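Each structure below appears as structure tokens.
Every read-out reported here was derived from the displayed coordinates using simple, explicitly stated rules and does not represent laboratory data. Everything numeric here is computed off the predicted structure, so don't read it as measured data. Cβ atoms are built from the backbone, for glycine too; each structure is taken alone.
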Structure P
Amino acid sequence: MPDHVRIFEVGPRDGLQNQERIISTQDKIKLVDLLSDCGLSHIETTSFVSPKWVPQMADAAAVMKGISRRKGTKYAALTPNLKGYNAAIDAGVDEVAIFASASEGFSQKNINCSIDESIIRFEPIIQQAKIDKCNVRGYVSCITDCPYDGSVTPEQVIKVALRLLDMGCYEISLGDTIGAATPEKTRALLSSMSNYMPVEVLAGHFHDTNDRALENIQVCLEFGVRTFDSAVGGLGGCPYAEGAKGNVDTVSVAKLLREMNFETGLDIDKLEKASAFARSLSEN
């Protein structure tokens, strides 16, 4: 039997959140519905954040209410604080995500606090999620390079990842926030991380700034990583990292995995239709 790889679709949240034009609620719902039809097991649907800071996600509850849920698909949301977490639970999300940086500079610029302070802020979310029996996923940003601090060491990433795992996150998504990771840097990072945690709890989240995301994914596969974040249509970017290209395209990842004889359970023809619609949202 072919080895299975899980693709965690982040287009509706990470892909759309930085679009300059406000995408309509109905178009967001349509995108999620198109993705649901592709066979994805996880779709990060929206983000419950302050509309003041991320106006694109102001309709998070309406999006969750409007989507057609597919059996077998989990609909996730990013929740930076307890208020956002409670709103997400009220809206019916299946799991939530929290995010920390491996870089002090990025943490300060992104969420106006230190790494330690950011993790302390997540404790109430984790505590309530345990009561609610809601899975929490952890993101670690700037896994190899930071737009403010430069190179990031594997030790910095390991420290944050271990804290998130110890708190109760079921998985750590390793974010190449500015797309500066190379196969050599990715290999060095995973070689170090595998000494401290099983690779089964790791996911790869690569941006394609330098067109090396697929190469980095191949390195992750060599180490046994079997979950990857991607955004249909290659949507995304980072408002705190000038020039950062979008997430690696879901279609490209699915095709690569098929060529490598990995099973994803995805319908690539339907993914390409969803991809065309996603690109139309960013172009209009």
Structure Q
Amino acid sequence: MPAPRLLVMEGNSPETRAQQVAAGGTVASKGYSELLRELLPNAVVDVCFPGDEGANLPDGQALEGYDGVAITGSGLHVYDDAPAVTRQIELARAVLGSGTPAFGSCWGLQVLTVAAGGGVRKNPKGREIGFGRRIKLTEPGRKHPMYVGKPEVFNAPTVHLDEVETLAPGTTVLATNEVSNVQSAEIRVNGAVAWGVQYHPEYPLREIAAIVRRIGLRLIDEGFFLDTKEIATFAGDLVALDTNPAEKRLSWRYGISRNVLDKKLRTGEVANWLEYQVLPTRAKRGRG
């Protein structure tokens, strides 16, 4: 029996990928791939780069050969009419057309929404950075398999300036908070099912630290930090807490809850996607 095959769509441009690595982080698709292999150890995980000019991208037939497609975050904006954006929308549309289960984090939720006929805007409430606070499941969310094992109210690693404004047809909102009405959703289009979250269950604390370093000057302008010294302190504390999640002094200081510090709880949405979407669809297709 062939191993499960997964595809990770990298949302970032080459420039942003290089900047993230320079800030001490990991390329988003690399981190996502490592998590998927950890959660599904026998899986083969491929990566594509639709934000890159001239990238070799899978077509509909190739997409049907995958058991699931995960879409990373991105520093791009879905509402920008740029080739790096439109290529990703078209590929997301092809994923939905193939009927292959999809999971999107942050940008992934946004690009799936636009591909399915919805809309995204710059959040008038501003950026949500570091941790999404008091994300609350809706009534459908409390019953949804994506949230098996998750508390009804939780925090999650996050960084986003944009949000879903108009739901695509066939969308069910699963979670919300005071910053964004759509913190997660299920999108159903012509038999295809996609799950998306506005936050980042795949990000360890060290990745948030790298993002804060990478976009630090913008965060100073937006009033999140006073100066670069504060940024360095915050990022350093997150790395220390990533190394030692039991460091109560730091978790208390920043109000970082157990559902963020406990990797199994933090990544539960992705694990549930594999269990309740990817593997059952793979079985229906006669591959396992």
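Tell me which structure, out of P, Q, gives 8 once percent of Cα pairs over 35 Å apart is calculated. Label of the originating structure: P.
Structures P, Q were shown, and distance in nm of label points 7 Å out along Cα→Cβ at positions 45 and 229 at 4.0 was computed from Q. Could you figure out which one of P, Q the value -12500 for helix-only ellipticity at 222 nm (-39500 (n - 2.57) for each DSSP H run of 4 or more, over all residues; to 500) was computed from? Comparing all candidates, it corresponds to P. Among candidates P, Q, the computation of mean count of other Cβ atoms within 10 Å over residues 109-116 that gave 27.8 used structure Q. Given a computed value of 24.6 for mean count of other Cβ atoms within 10 Å over residues 141-148, which structure among P, Q does it belong to? Only structure P yields this read-out.
When mean count of other Cβ atoms within 10 Å over residues 69-76 is calculated for each of structures P, Q, structure Q comes out greatest. If relative contact order in percent (Cα under 8 Å, 6 or more apart) comes out at 22 when worked out from the coordinates, which of P, Q was used? It traces back to P.
With FRET efficiency 1/(1 + (r/R0)^6) of positions 5 and 125 (r between Cβ atoms, R0 = 25 Å, to 0.05) derived from the coordinates and found to be 0.30, which of P, Q does the value describe?
Going through each structure in turn, the value belongs to P.
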